[in-house]
Structure 1
Amino acid sequence: MVRFRPGHHETTSHRLWEKLSAEEKQVFQAAAKSSVVAQRKKVDEDEVKGIAQLEKEGMQIVKNVDRASFIEAFKPAMAAYAKQFGAENIKRIQDVK
């Protein structure tokens, strides 16, 4: 089992994890951590390329969003999500930086 933050999915079954030696667990954890870094890098690169492509094709991209007005306009939807998924879960999502 490899967990990096609360609520993050486990990457292997508990039964398999318990069969691994301490050294194997360390290797597994190191590989999982490096994969997170590689995945984030890839996503960042894809985002930059995707935005550039959309701009090239004529789409106007708003990069400096007025967050306060967006949050205000989104309040009714957030209230509905809080009812559906639980206010604490919504807060956990909002607290992610």
Structure 2
Amino acid sequence: MAPYYDDFPTPEHIAEVQADPDAMKSLADESKARATRMEKMLTEYQELGQGNDAQTALGDLIANLLHFAEQHEVSFEEALAAGRWHFAWEHVEP
């Protein structure tokens, strides 16, 4: 079940995008750009000594985000659910 917020696409909008090859290509390109930005960020995080490989560094980063959420009274579980929903919506097979 998707968490619905005002800025999330509606099921109707998703269907429109999925029916439009140009929109799907644009969505795939945006997702690749997002992954590239995160790769750069994770590499910088690794260079700070937070893990020798991507798997370890990603786990450390997630743990640190949990600490951040706790200290700032942000629901990590709600943010994770929203992130998973965004990923499912944005994910397009290459």
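Any read-out appearing in this document is the output of simple, stated calculations on the displayed coordinates, not a laboratory observation. On a predicted model such as this, the values are computed, not experimentally measured, just so you know. Cβ atoms are built from the backbone, for glycine too; each structure is taken alone.
Assuming 12 is relative contact order in percent (Cα under 8 Å, 6 or more apart) as calculated from a single structure, say which of 1, 2 it is. Please report the intermediate quantities before stating the final value.
Details: 1: 12; 2: 39.
It was calculated from structure 1.
Of structures 1, 2, the largest value of FRET efficiency 1/(1 + (r/R0)^6) of positions 59 and 83 (r between Cβ atoms, R0 = 35 Å, to 0.05) belongs to 2. Between structures 1, 2, where is FRET efficiency 1/(1 + (r/R0)^6) of positions 27 and 75 (r between Cβ atoms, R0 = 25 Å, to 0.05) highest? Result for FRET efficiency 1/(1 + (r/R0)^6) of positions 27 and 75 (r between Cβ atoms, R0 = 25 Å, to 0.05) over 1, 2: largest is 2.
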